[in-house]
Structure P
Amino acid sequence: MSVSTELYPEFAKQLDSLHLPPGQQLVVALGGGADSQTILDLTLRYRQDHPEFSYLAIHLDHYFHPDSPKWAEFLRTWCINQNIEAIVEPLFVPSGARLSKEEQGRKARYQRIAELTSESAVILLGQHRNDQAETFLLQLKRGAGPKGLAAMAIEAPFAGQRRLFRPLLATTKAEIYAYAKAHGVEWIEDDTNTDTSIERNFLRCEIIPRLTERWPQFLNTVARSAKLCAEQTALVDELLHEHLIARLEEDGRLLLKGWWQLSDIRQRALLRAWLQHNHAPLPSFAVLSELAKQIQRSEGGKQVRVSWANVEVYRRQKWLKVSNKR
């Protein structure tokens with residue numbers, strides 16, 4: 001089966017669909033792999049057609065690999081040769097026995113990218129269709145609902161007015177490699193990507209190749225399922241919005257009046273929507289069920305107090321409140 005080596009027309013079409021104003025900042029998040037290097041190459045081609053925008057590349061080195069300083073220098077030199085402004089700097093990542101290195105690295109990268117970019121920046125990420133399938137399966141393994149199974153969106157809000165944009169989300173890894181080779185794009189192969197003790201790498205190296213060998217359209221069908229889950233989630237959010245607003249106080253408290261006449265399903269859905277509105281991390285299904293159970297029992301005046309991550313939910317009179325734990 002032949003693999004297309006020309007990704008630019010679809011890339012340009014997607015960026016054009018954003019209807020960006022002159023001066024808009026477009027930022028390439030560089031990791032050094034074929035994915036982000038391809039995004040950079042496509043962005044440089046787009047710059048030729050659209051010089052009215054501002055372009056920046058960012059690489060943050062969190063020293064997870066002994067060769068990462070060499071990779072950072074390679075990317076710095078590559079960007080100089082391509083005549084694109086670049087920020088290449090080290091990044092401190094918190095570590096600890098109960099902290100996921102990969103998750104902490106992702107959070108630290110996103111926080112620093114927000115600090116380095118303009119308020120309305122569009123951040124271009126290199127995630128692709130294979131990544132989408134990996135994310136879907138990881139969420140499935142964790143027992144996620146439709147929101148989690150929606151995996152990654154092509155466009156998503158970021159810090160402030162910034163946006164994350166994934167123009168290669170419909171593109172396979174094979175197509176990215178084909179493009180990079182055809183257009184002389186150089187990239188870094190991180191040997192830790194084959195470490196199957198890491199869950200995502202296990203899926204990437206051992207599970208997804210077997211699934212696509214058995215079912216060649218597997219990546220496409222997973223992408224379709226993720227899209228359907230995203231649509232279902234958006235619809236539920238839309239339908240819940242007016243019910244949430246009717247119970248929401250200006251300070252973020254949730255009014256419990258008439259709560260006990262709602263179905264269990266609607267109660268849990270409203271709790272999720274309320275927590276999201278307050279920018280609180282969503283709890284596991286078990287913790288959410290415990291919260292719903294305590295609220296149900298509190299009709300007669302019993303206390304409600306449930307905590308997880310860095311937040312706590314408790315009842316005060318006829319309202320629920322959420323606050324950061326001290």
Structure Q
Amino acid sequence: MTHSQKTRITVYGCGPDEASLFRELAPGLGVRPIVTDAPASESTSGLAAGSRCVSVSHKTPLTRVALRALRGVGVRYVSTRSVGYNHIDMEYAESIGIHVENVSYSPDSVADYTLMLMLMAVRDAKSIVRRTDMHDYRLSDVRGRELRDMTVGVIGTGRIGAAVLDRLRGFGCRVLAHDDRRADRAGPTAEYVSLDELLRRSDVVTLHTPLTAATHHLLDQRRLTRMKDGALIVNTGRGGLIDTEALVNELEIGRLGGAALDVVEGEEGVFYADCRDRPMESKVLLRLQELPNALVTPHTAYYTDHALRDIVANSLTNSLTFESRNQHG
């Protein structure tokens with residue numbers, strides 16, 4: 001029996017759709033998945049006994065207590081089913097001997113969704129749909145704009161940001177880009193500029209940069225006030241990239257034109273839950289949702305059949321790769 005045929009992987013925070021994919025794909029790789037919908041925690045760490053590798057969701061933070069408990073039952077590798085790491089203390093994990101990796105998946109899922117949100121913001125879709133639902137079929141007082149007449153600023157041009165750039169090319173708009181790692185790059189689809197210049201010139205700003213200590217509140221009060229009057233913000237990256245309180249203030253006074261957000265600060269414990277029968281604790285989220293020019297969706301941009309299959313397959317293969325390299329570790 002090969003090493004991979006002996007591999008046991010514990011999968012935490014697994015919804016029914018992911019669970020069915022793990023059970024479908026794992027046998028072909030010689031993996032026995034232990035699947036649970038519970039998040040990785042001190043109380044659930046026992047499920048990982050016998051598994052050197054675990055797979056976790058981005059939906060709940062992986063705490064230091066949970067990491068210590070997983071290390072105590074023999075876990076050496078964590079695969080997070082996300083591109084971002086911001087829900088895991090990476091330095092602490094490494095310090096106790098746990099290696100953490102993310103997964104790659106189709107960037108088209110988030111890129112398509114980004115363009116959808118962008119077009120909805122440009123055409124005031126939230127107000128239109130709300131009025132239509134109430135059988136008010138009059139034209140809006142707010143006329144839509146056409147992307148070809150606008151300048152779009154893309155912050156972060158990794159795989160997802162680059163896919164957004166590719167899509168914007170078809171709309172004929174002027175495109176600016178900013179990425180600290182590729183600041184000197186110039187290409188046919190975008191003009192690379194400083195962050196301040198991008199904010200000053202863009203009619204629409206879309207965020208695709210990782211959330212780190214350096215990018216937390218990248219769009220803070222100071223930078224938001226540097227944006228053009230009436231500008232729109234789209235965020236399918238991470239909620240913490242924007243100072244949400246400052247954003248709400250700018251939207252409420254009408255200086256910014258609108259926001260379309262798939263991610264929001266403090267979404268943990270709210271997004272992916274049915275909150276219809278419980279009071280909302282996030283006052284900022286409530287204020288956002290009450291605004292006619294703010295569209296909020298629950299961190300769903302990545303959620304396509306293609307991307308989900310990529311996520312599950314890569315979580316399994318990354319774990320196997322770690323095992324093959326560390327058979328005696």
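All of the numbers you see were taken from the coordinates with simple rules; none came from a lab. In this text the structure is predicted, and so the values were computed from the model without any measurement. Cβ atoms are built from the backbone, for glycine too; each structure is taken alone.
Tabulated data
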| item | result |
| --- | --- |
| Structures P, Q, by FRET efficiency 1/(1 + (r/R0)^6) of positions 94 and 150 (r between Cβ atoms, R0 = 30 Å, to 0.05): label with the highest value | P |
| Structure with the greatest value (metric distance in nm of label points 7 Å out along Cα→Cβ at positions 174 and 262, set P, Q) | P |
| Which entry (P, Q) yields the derived value 14.1, 48 for Rg and Dmax of the Cα atoms in Å, for residues 190-293 alone | Q |
| For -14500 (helix-only ellipticity at 222 nm (-39500 (n - 2.57) for each DSSP H run of 4 or more, over all residues; to 500), calculated) the corresponding structure among P, Q | P |
| Read-out FRET efficiency 1/(1 + (r/R0)^6) of positions 38 and 198 (r between Cβ atoms, R0 = 35 Å, to 0.05), computed value 0.25, structure in P, Q | Q |
| Parent structure of the calculated result 0.15, given that FRET efficiency 1/(1 + (r/R0)^6) of positions 110 and 302 (r between Cβ atoms, R0 = 30 Å, to 0.05) is the read-out and P, Q the choices | P |
| Which entry (P, Q) yields the derived value 18.1 for mean count of other Cβ atoms within 10 Å over residues 22-29 | P |
| Test item: mean count of other Cβ atoms within 10 Å over residues 142-149 calculated as 15.8, pick one of P, Q | P |
